[in-house]
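Enquirer: The structures come next, written out as C-alpha cells.
No lab work stands behind these numbers, since they all come straight from the coordinates. Only a predicted model underlies this, so the values are computations on that prediction, with no experimental measurement involved. Cβ atoms are built from the backbone, for glycine too; each structure is taken alone.
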Structure 1
Amino acid sequence: MEKNSKHIDSLTLNWFWSGVVILVRIMTFISCAALAVMALITCGDIVLRILRVPIKGAYDLVRLCGAVTVSCAIPMTTAMKGHVAIEYFFHKLNRRGRVVVDSLMRSIVCLGFAVAAWSSFNYGLHFLKNGEVTNTIEVPVFWVPWLMSAAFVVTALVILFHLIYPGRELAES
C-alpha cells in the first residue's frame, strides 16, 4: 500500500509542478505582450506627436505596461536562475555551509515573495475600494497589484521548487 501511495504522491507532485510551469509560461507571455504594447505605444506616440496628434494617456498606459512587464517576468527569471548573485563569499564556504546558506536564503526570499503577494493583493483591494484610476484616461488600476500578487505567488512556488529539488530545473518535473 505504501508503494502505491508514494506513486500517487509522485503523480500529484508532477501534476502540481507541471501546473506551476504552465503558470510561469503564462506570466512570461503576459510580460512579453505588455513589453510589446509598451513599445508600440511609445513608438506610436512619438510618430503621432510629430503629426501633432499624441496618444491620449500614453504615459498612463506605459506605466501600467511597465509594472506588468517587470512583475510578470520575475517568475521565469527565477525559474531560469537568472538573477544576479554575488558568490565570492559563498564559494569560500564548504559544501555543507553552501547548502545551509543557500537553503536559508531561498527560504527567506520565498517568505519575502509570499509577504509581497499578500501586501500587493491588499493594495489592490484598497485601490478597488477607493476607485483608483489612472490620471489621464481613468483606467482602473486595482488589477495591477493583483497581477503582481499572482506573479509573486508563482515566484514563491518556483523558489519552493528549488528548495525541495536543489539542482533540478523546473521544466524537468
Structure 2
Amino acid sequence: MGVTAMSMSKDSHRDKVEDAIREIRLMSSFDSLFSHAVAERVGMHQTDIETMDLLNTIGPMTAGQLSERTGLTSGATTRLIDRLERAGYVRRRHDESDRRCVIIEPVPENLDELSTLFQPLADGITGLLSSLDDVDLDRITDFMRRSNALVAGLNANLRSRPPTPDLQPSSM
C-alpha cells in the first residue's frame, strides 16, 4: 500500500510544527539563560531583569499590575520594586489622577549598563528581522502576540493554583 500525497503532506506539516516548537523552546531557554547571565553580571535577580524588560517594553504600571504581569505575590512584588528602586532602576510616583495609586516607572538615565549588555542581542534580532519581508514580519508579529498572550495566561493560571504536593521536591 503506497503512501498518499495527503498523508505525506500531513506528516511534513506535523514535522514542521514539531521543528518550530523545538526552536521556540530553545529560544525561550537561551533567552532565559542570557537574562540570567546579565543578572549575574550586574548583581541582580533574573526576575528583576525580566521585570525591567516588562517596564521598558510595556511602560510604567502600578505595583498591582506588575504583580499581575509577573505572577508574583504582592509581598514579593513589593520586595522586587524595593530592590529595583534601591539600585536606581525604577522610581515610584503618585498617579496624577488618583494620588492613592503608585506608578512604578523605569529611570532611563540609570539603565545604561543594562542597555549595553542587551544591545548585542537587540542588534542581532534587528538584523534577523530586517532580512524579512513585510508579510513575514506581520505573520511573526501576529504569532508572537498570540504566543505572549497564551504564555501570560498560562503563567497566571499556574500561579493562581495551589502547588501539587506530588510534584514538590522531597527534602532529604
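Enquirer: On FRET efficiency 1/(1 + (r/R0)^6) of positions 98 and 162 (r between Cβ atoms, R0 = 30 Å, to 0.05), which of the structures labelled 1, 2 is highest? Spell out each step's value before the answer.
Expert: Numbers: 1: 1.00; 2: 0.35.
When FRET efficiency 1/(1 + (r/R0)^6) of positions 98 and 162 (r between Cβ atoms, R0 = 30 Å, to 0.05) is computed for each of 1, 2, structure 1 gives the biggest number.
Enquirer: Out of 1, 2, choose the structure whose coordinates give Rg/Rh (Cα atoms, Kirkwood Rh) equal to 1.06 when calculated.
Expert: The value was obtained from structure 2.
Enquirer: While we're looking at this one, here's another question. Can you say which of 1, 2 returns 1.9 when distance in nm of label points 7 Å out along Cα→Cβ at positions 122 and 146 is computed?
Expert: Working: 1: 1.9; 2: 2.9.
Only structure 1 yields this read-out.
Enquirer: For the read-out mean count of other Cβ atoms within 10 Å over residues 26-33, a value of 11.0 was computed from one structure; give its label from 1, 2. Write out the running numbers ahead of the final one.
Expert: On the way: 1: 16.6; 2: 11.0.
Of the options listed, only 2 reproduces it.
Enquirer: From 1, 2, which structure was distance in nm of label points 7 Å out along Cα→Cβ at positions 66 and 90 = 2.9 calculated on?
Expert: Only one of 1, 2 returns 2.9 for distance in nm of label points 7 Å out along Cα→Cβ at positions 66 and 90, namely 1.
Enquirer: In terms of relative contact order in percent (Cα under 8 Å, 6 or more apart), which of structures 1, 2 is highest?
Expert: Details: 1: 29; 2: 16.
When relative contact order in percent (Cα under 8 Å, 6 or more apart) is computed for each of 1, 2, structure 1 gives the biggest number.
Enquirer: For which of the structures 1, 2 does the calculation of helix-only ellipticity at 222 nm (-39500 (n - 2.57) for each DSSP H run of 4 or more, over all residues; to 500) return -27000?
Expert: Numbers: 1: -27000; 2: -23500.
The value was obtained from structure 1.
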